[in-house]
Each structure stands twice: as structure tokens, then as C-alpha cells.
Structure I
Amino acid sequence: MSDSRHRFMEFFAGGGMARLGLGPSWKCVFSNEWSEKKAACYRANFAGGAELRIGDVREIDPKSLPRDAALAWASFPCQDLSLAGNGLGLAGERSGTFWSFWDLISTLEDDRHPVPIIALENVTGLLTSQNGADLQELLRTLARSGYAYGAMIVDGVHFVPQSRPRLFIVAVRATALDAIPTHLKGSPHPRWHSDRMRQFVFSLPRTLRANWIWWRLPEPPAMKDSFASVIEPEPAGVKWHTRQETERLLAMMSAVNLQKVENAKRTGCLQVGAIYKRTRINESGAKVQRAEVRFDNISGCLRTPAGGSSRQLVLIVEGMRVRSRLLSPREAARLMGLPDSYVLPDNYNEAYHLAGDGLVVPAVRWLSDHLLTPIADVLQPVEV
């Protein structure tokens, strides 16, 4: 019996969260990750990762790519596209590696083995990078290579207790578009297509707009977990702050945020807050560091602890008792939808970076189950 799974390639693989998300309908036949530390985690979680190639995407030999993959997934770096980035967009050193990835995909097209489906993931800042010029050039590149395309903003908060909107672009061979079931295509939906996205699409040149598809996804299920549900009573890898450290943290809060803490105390119940330190302008016009807390049972978006971004903190309020600490590596992994069986790096920064730089696994599964797999079933049926 032949393998009844669709084959895919995973670029910028990190810890393999796209692979986990795609699920049992898919088989990874090639993956690439430049970071040795992330690659070690990938191998620890995927039986040694024989299909993993460690190194810069710019140095991959095109001949090493499989010729029968139904999907190429690329979560290319976001550093030059994020709000905290340098504004260089796709011309930047990191985010610009998209072009090296596309050079590899183009070699398959030249070799008469074009990949039927392309999935790209990045921060929503790609929509507005260089006033939309970066995304427009990306779409133009797809169109020149014979692809039709569409995009969705999928927020991780529909699946895990973390606010994490991300842009997903799904492209298919334009010649196969008529074969895709009509229920997968439709009109823009506010859940997945924001006002900004609709404005971007309607402002595209006619030639690019002609290739646009409004992909259809069903409404997500009601999210069952809460931020409190991922918190470990006695976490591994982090220590509770001293009373003095917690008091210093509270002293960094504005009156509005301190009132949130007081309201949490008054409930008399266990309340779990998420904190980020941010630079704000005070009443005198000076920049000051503030600690901002939320008690809505949703975590802020995990970030990588680099480039000035802070690590997320936890504030536990039990009546008049207030404690604080860093978010633990396992808690960060849970916020990404990773199972507790997932092997994390022993080093705190490496584990937190892996999570903060990754994909919300159940969000990818939703995309896989309701769009990518149905498309692959039509465009490249597997033998059973």
C-alpha cells in the first residue's frame, strides 16, 4: 500500500511547528533551518529529522529538493517586517531571505516540477511594509510564476489563549484553479479578511487583482482554554520574584494598570495577569518604561527576547497576595499549542525564543484541515 499522505517541504522550519500543525494528512520530505539550536530541537521531536538540512536557505542545492511535493511551506523571518523592526521590509537581510526561498521554488518550475501549493506565513506588518509595495511585489512574483493567490489573517487567539494575528498567503497553480471546489473560494469574510486587507486588495493593479482568491474558512470553534489554564503552579526553569522585585514591577505601572491589580484583589479569587514592559511617553513628554498588565485571561503575543523586546511576565493575585515571575518555557510552549510531550531546549532563552518565533500549532491545523488538505486532495491526490 502506498503512503496515503501528501508530501511537503518546510522552509525556515524552526522547531517544526508547521509540521505539527499540518497534521497526519501530510508527510515532511524536506526541511531546512539555519539555527543549530532550533535544528537540535527539531531533531529531538521528529525522530532525528533525517529530512532536515541545516544551513542558510541561500546555500541549499536545488538538486536536493524533492520533485513530488504537493506543498512548500515557508515561515520566512519577520524581523524587517515587524513593528519593532528596522523598516527595510523584503529588502532587509533577514526578511529578504524570502527571495532566496523563491529562487529554489523557481528551479522546480524550470525543471517542470512546479509545486502545486505554496503557503507563506509572516507578521501582519507585511500588509503595510513599504506602504504595501513589498506584498505587492511578492504577489507579482507569484503571478509571474503562474500562481493565483489569496491571504487570510488568522489570530491564534481563536485556538489558544494568546493574541497572535498572523498573515497566511496560500497560492496555487493558476491553471488548476478551476479544479478547486467552489466552497473553498468566495467573498471576503471579516473574520479572516480585515478592512486593511480588503483595502490593499482593491488597490492592487488590475493584473494582480485578477489572480486574487478570497479563500474561505469556517468559523473557528469556541476557544476552551484560558491563560490561567496554561500556568504551572510550580514552574520549571523560572523562579518567583522576591517581594522587592514584585513591588518594583508594580511601581512601573500607571494608575490605570494599578487599578486593574486592585480590582483583581477585590475578587477574592485567584487571578492571573500577563505583563509586558513597554516604553511609553509620560505626561512630561519623556520616555519611561511601563509595566502593563491584562487580566482578560488572554496572553499578549509572545516575542523573541531580542532586539529590545521584553519577555512576558506573570502576575498572580490571590486576595491581597501578589506574586510575579517570568513566563516559564512550558507555559510559553502551551501558548503556542505545543503538547507537553514536545521536547524543549534546556536553556530558558533558547526555549522562549523557539516559542516566540514559532507558529500557533492549532491555527495551522485549522488552515490545513479546511483549506490546504482539501486543495491537495484535488490537485495532487495520493495513492491509497
Structure II
Amino acid sequence: MNMQEREKKKIVIASVLKPVDETRMFSKLGASLVKDTCEVSIIGFAPAEKQSPSNSPIALYPIGPFPRLSLQRLLAPARIFLQCLRLKPAVLIITSHELLVGAILLRALVGTKIVYDVRENYYLNLLHTNAFPVLVRWPLALYVRSIEYLTSPFIHHFLLAEQVYARQLNFLGTRFTILENKHLLEKDQDVNTQTGFHRLLFTGTLAETTGVFTAIHLTKRLHELDSKIELTIIGYAAQQECQQRLKHEADTHAFINLIGVDKHVPHHQIIQEISRADFGFICYPDNVSTRGRIPTKFFEYAALGLRILATPNSVLDAKIKESGMGLVIFEDVAETSWFQQMQEVKSPKTSKSEFLWEIETTALSQVIKSL
């Protein structure tokens, strides 16, 4: 072992439900840290594809698969803790509240520095979505927020995937860095060059709160004007009720195509669909849990040149209008007006660099070097 290998800082990135090859963990955080000569391991859910990413120096430790609501899910944090105890990382990056207690225990036992990568405001998600029955939402939300508060003094640094979290989470202190989920542009990715207006796309997390049923409703209205209009929905729906509703819509309407839905979809497949589509939907219904957030799909669409079809959103409206990336439509306006505007939208006139992950890597490097 040479001197450079001995000096590598050992990093573990851990998640309960994110696949080990999930884009933010593997391709963004993991790959960026490898370039900084760190030794990186990822613990997470079994990947969507059985084969591991090729030619990667990142070690993967998949757990599962198991149902989201199951005994295996409850035991997963303990399994991850034991794996971390074997690996003894210098820095542990965790992606959810479920791993906070184990991370603090690991810090006490082996001196590991802890970084909490905040992807969600779990408190608001639990209260304002239908992921759990109404009677248990408040107890769960209060439990999760209590854990975050009680463990926060022992967290060395917080990474925030959204700027709005800096205002919403008052347990952060000054120990945080905003690393938005900007797009990682890879060599083999095709930039969208489509000029039509018939192929519509909805990507990412599939749920009522992310607007997938709004996208279906808007597509139906457009399809009444032009029978060539079609919608591809690609992503994963965690709730079975949502899966069943989506499958019913696809069975009932031939112009709605589903990819994934009841299983995770490899990210490269989503990128392929973005390159083929004419417009991508961003249509979040107003909900406290998503208010003020910029979805990952915005950065993906903007970076790859896919025109956007959006419903009003205070954070994104100005960006979309000023840059010419697409149009904002209002549901109380006749669909003939949307249809006309869609045909007038040209390719986006934007600077790609502002939407790319590369500009976030310097801040990540500085955080890890400071620990």
C-alpha cells in the first residue's frame, strides 16, 4: 500500500430505502468523493438492476429487498449500524432520520464524524401527505422531529438538498451546506432536441403530492384536442393505492404509458425518456410539504433541454418564464390556449452550467476536508 492509499479518508454513505446505486448517493456524492481520493462505500436498498455499476471503485453493500412497512424495514437501521461498525468509517453520511441514533452511537464507539444529508422535511411530509393513517401522523411527525432535535448537537454537519430547508429547520445552527440536487451530465447522455408537442412526460416520485394525477388530468384535456397527445409516466410509487390508480388510468386510456410504478427505475432509463419527450410536466399541487422546493426533475429537464409544462409554482415560475424553458399553464384557462402556446415554445435559451451538479462539488469537498 502506497502513501496515497494510506491517506485516503474512508467514507460510508448509508440509506434504508434508497438503492445503493441511487443517483445522489452513488453518482453525485460518492463519485465526487472518490475524485477527492476518498475511499467510498455505500449501504442501501438492493439496486433496481442486479448488476453493479461497472468499473467503479465504490464498494456497495445492498440490503433487502423488503416491503416499506415490514419487520425487515424496522431491523434495517440495526443491520446498517453493524455494517458501519465493521467498516469503521472516518465519515458517515446518512440520508434519513432512521439512521440518526445508530450514527450517534457509532460516533461514541469509534469516533466517526457524522453528516446528515437532509433530503426531506420529514416532519412536514408525515403531517401533510397520506403516507400514513390520519391518527398516527401527529405522533410519528413529533417522534421524528424529536429525534432530529435531540441528535442535532452530535451531528458534525448537515447537507441540505433544498434551500428552503435552511429556513424550515431550526435545529441546524450554522453547520449546514446547501447542495441542491442538480443534474449530473454524463458523457453518454443525449440532450433533448425534440421540437414537437405530442409526447408528454412525468418523471420521478409518483404520488398525489408530486402531481402525477394532475399531469394525467391535464393530458386528458389536451388529448381531447389532439388524439396524438400521449403521456409517459416513469418512476416509482411507494403506496399501493397510488400504484393501483395509475395502472387503472393506463388500462383505461391507451395514451397513458407506465414505466416502473411498482418498482424502482434505473436513472439512465429516466434520462432516456427525457431525451425523447417533447414536454416534461412539473405540476405539484399546493401542499405544505412541497412548498418552496425545487424538484430534481427541474434541474434534469433544464440541463438536458427538455421544455417544461408547469402549473403555477412561486419558486419556479420566474425561472421558467425568463429563460424560455417552457410555459406555466393555469387550469382555469381553456386548453386551446395551452395547446397554442405549446406549439410556440422553442428550445430553452439557458446556460446549462447553473443546473449542473459540478458546481456543487467544491462545497462538498470543503465540507469533507473540514471534518
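Quick note: the coordinates plus some simple rules give every number you see, no bench work behind them. Keep in mind it's a predicted model, so treat the numbers as computed, not measured. Cβ atoms are built from the backbone, for glycine too; each structure is taken alone.
Computing mean count of other Cβ atoms within 10 Å over residues 127-134 gives 17.4 for which of I, II?
Value 17.4 for mean count of other Cβ atoms within 10 Å over residues 127-134 corresponds to I out of I, II.
Just checking, which of I, II has the largest value of distance in nm of label points 7 Å out along Cα→Cβ at positions 303 and 327?
II
Who wins on distance in nm of label points 7 Å out along Cα→Cβ at positions 15 and 183 among I, II, i.e. which is largest?
I
If you rank structures I, II by distance in nm of label points 7 Å out along Cα→Cβ at positions 151 and 359, which sits at the top with the largest value?
Largest calculated value belongs to II.
Here distance in nm of label points 7 Å out along Cα→Cβ at positions 95 and 271 was calculated and came to 3.8; which of the structures I, II was it taken from?
I
For Rg/Rh (Cα atoms, Kirkwood Rh), for residues 119-158 alone, the calculated result is 1.01, so let me know which of I, II that is.
I
Comparing Rg/Rh (Cα atoms, Kirkwood Rh), for residues 135-222 alone across I, II, which structure shows the greatest value? Don't jump to the answer; show the numbers that get you there.
Values: I: 0.98; II: 1.12.
Between I, II, the highest calculated value is found for II.
Can you tell which of I, II yields -11000 when helix-only ellipticity at 222 nm (-39500 (n - 2.57) for each DSSP H run of 4 or more, over all residues; to 500) is derived from it?
II
A value of 14 was computed for relative contact order in percent (Cα under 8 Å, 6 or more apart); which of I, II is the source structure?
This value belongs to structure II.
With distance in nm of label points 7 Å out along Cα→Cβ at positions 31 and 111 coming out at 3.4, pick the structure among I, II it was computed from. Spell out each step's value before the answer.
Values: I: 2.1; II: 3.4.
Among I, II, the structure yielding 3.4 for distance in nm of label points 7 Å out along Cα→Cβ at positions 31 and 111 is II.
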